[in-house]
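Since every read-out is calculated from the coordinates, none of them should be taken as a lab result. All of these numbers come straight from a predicted model, not from anything done at the bench. Cβ atoms are built from the backbone, for glycine too; each structure is taken alone.
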Structure I
Amino acid sequence: MARSEELDVQAGEVALAGTLTLPEERPPADRGGRYPNVLLLPSWLPRDRHGNWDRDGHPGWYAPGLAGNGLLARVADALATRGVASLRCDPRGCGCSGGAWESVSLFTRIDDARDMLAAMRSHGALDLRRTGVVGHGEGATIGLAVAVGDPAVGALTLIGPPARSWRDVLRRGVAARARHGTDREHPIVAALDRWSEDLIERAQRREPAFEMPLPGGELVRLELAGVEQAIHTPGRALASMLHRSVTLVHGADDRWSHPSESALLADALAEAGEQQNRRIVPAAAHDLAEASDTTIGELADDLAARLLPRDLPPVLVAIEGMG
C-alpha cells in the first residue's frame, strides 16, 4: 500500500508539480525513522509525472487514449510496497508544471532533476544516505548526469537508456518506427520522424529554433539548444564517470532506444570497473506496458536492495542534522 503527498518543486523560475509516494508503514527504527527514496525521471517528448504521454498539456499532439498507470506510477507503487519512497514530477510545460516544454534545453532538465533531489532532501521523512534514481529513455541520460556529480546517489535503474549520441539513437528509432508503425498515430511522433534530419542538421548548424509542422497543420517551434546538447552528451560517456551501482533494463521490442544501447552502456560500465546488471524484458516496448506487475516488482526489489547507506558530503550531513 502507498500514500501520496502533492509536492511543488521550485526549479529556477518555474514550479514543477510532483507526487511524493510514501509507504503506508513507518520505516523500522534501525533505519532512523526515514525512508530510502528514489527520484523517477520520464522519457522523451512531453509526458506527465506518471510516465504517460502528456495529453492534457498537449492535446493536439497525441492520439486519444485510455488513461492508465504509466511506467513511473507503476514503479512508484511497487517501491512503496517495499518500503521505498519516490518523487515524480510533471516536466516543464507538461501536466500542472510551469514553463514550456518546447523551449527547455537538456541542461535545464538536468538542473530541474537536481532541484527535485534538493526538494526530497528537505523532507524530514526521507533518508539522505539512501537515495536512488530511475531514469526512463531521456530520463536515463538525465539520471546519469545528475548521479555523476552527486555522491549521495547510490544506485540507478535505467530503463530503455540511450548510449550513443541522440542523433544516432533518433535515426535508428525513426527507421524502426517506419518498419513497425510504432507510435506513428501520434502527430508529434509522426512529425518528429518526418523532420528528424532537419532537426539534426539545424541543431548542428546551431540554428536557434525550428518550426516543425505537425500533420494537422500546427507549427511547433522547437528551440534547438537541447537537441545540440543531447547530440554531444552520449550516455556511455557519462557512464564511464559514474562509479555507482546500475541496473539496465530494456524492452526487447523498444522502437525508441534499441536494446543494443544498454549493451553498450553495460560495456562502458564494465570497462570502468563498475557493478552493473542488464535485463531484457521479452515482448515489451519502450514503456514496458507489456511487462507484468511481477516484473515491475522484481525491478523494485532489485533497486531497493541496492539502496545502501552512503557517506554524505558535509553540506548534506548538516542538512540531515537540521532535519
Structure II
Amino acid sequence: MPDDAASRGETEPRTVKRAQPKTVDQATLDQYWVRPEPKHPALTRWVRGVDENDQVIETPVVVERPLTIFLNDQEIVTAMTVNDYPEYLAVGFLLNQNMLRPDDVLEGVDYDDELEVAVVRTQRATNYEEKLKKKTRTSGCAQGTVFGDIMESFESIALPQDAEIRTSWLYELTKTINATPSLYLEAGAIHGCVLCQGNRPLLYMEDVGRHNAVDKIAGYMFRHGISAADKTFYTTGRLTSEMVLKTVQMGIPVLMSRSGFTAWGVELAQQADLTLIGRAKGKRFIALAGEHRIVRDADPTAVSEEDPRHQRKAAQGDG
C-alpha cells in the first residue's frame, strides 16, 4: 500500500488493532483439528483511515471473496466468504441444503482459486433446477438461504437422547474458545463456529456469515466421516432458525451460543428436541429447549465471571 503520509505533512499512522486477551496455552491449541489462522496474509488487509480525533490510523480489515459453488455441471450459488476452506464450505452448503445425501459418494471436490469456483462431483446424477426456484432468505449476516423443502427432512430427524452436556464442559469450552487466537480478535467483523466433544473444542471455523462457518464444519465432518451423535455445536452468533435447522440437519444434539435467541429458533429447537443454550458467558447461561441433556456437575458460584477482554459484540447485545 503506497504511503504518502509524509508528502501530506502527516505523522506516521497509528496502528489500530483489537485488544488481545490472554490466550490459551500451546498444548490446548494443539488439541484442535482445525483452528483459525488470524495471521494468514490472505484473510486481512491493512487499511488507512482516520480516528475520532482525525488522526491517521491503519487497521486490519477482513477480506471477502466470492465463491461460486457447482454441483456436477450445475451452478448452485455464489457466496461471499473469507475463502479459507472453500472445499469444505462447498460440500457443507450442499449437505445442509439437502442437495448432497448422507450416502452420496464424492468423485472429487475441485477448487480454482483464479476463477473462485468450487465444483463438487458425485457418482449420482443431480439436477436441482426446480429446487433452486424456491428458496427462502434467512436472517443473519451475509444473508444465507434455506431452500423450500428443507423442513421435510428436518421433521424426520431424531436426535440422540443419550447425549449430554455437562455444565463443567460448558464452562470450560466457553473459556477456551474465547481465549483461542482468532480472526475476530485480530480484526472483528467475523463469526465463529466450533464443533466440540465433551470439554474439548475440535473444529473452529470463522467466516463473514455464521452460516458459512457452519457449512465448513459440516463439510469437514462429511469428508472425514465424523459422527455427530456425541458432539456439541458452539456459535458466537444468535440462535436463529437457520442455526437450529443446520445443527439438526447435521444430527448434533446440543447447540450453544454466547448470544441470544429468536422465537422461531426456539420453536424449532423444541420441535426437534435440540438442546438450545444461549447467553453462555462466564458462569451464566439460559436453556430454552432440550434441558434434559444438561448434567449440572459444576457449582456456578465457583466459576468466575467472564474477563471483559474476552467479550465480543454479543456480550452487549445479540449481534
_Quick check on the output: -6500 is helix-only ellipticity at 222 nm (-39500 (n - 2.57) for each DSSP H run of 4 or more, over all residues; to 500), derived from one of I, II. Which one produced it?_
II
*Here Rg/Rh (Cα atoms, Kirkwood Rh), for residues 93-132 alone was calculated and came to 1.08; which of the structures I, II was it taken from?*
I
*asked:* For FRET efficiency 1/(1 + (r/R0)^6) of positions 37 and 197 (r between Cβ atoms, R0 = 30 Å, to 0.05), which structure out of I, II has the highest calculated value?
replied: II
_Top of I, II by Rg/Rh (Cα atoms, Kirkwood Rh), largest first_ = II
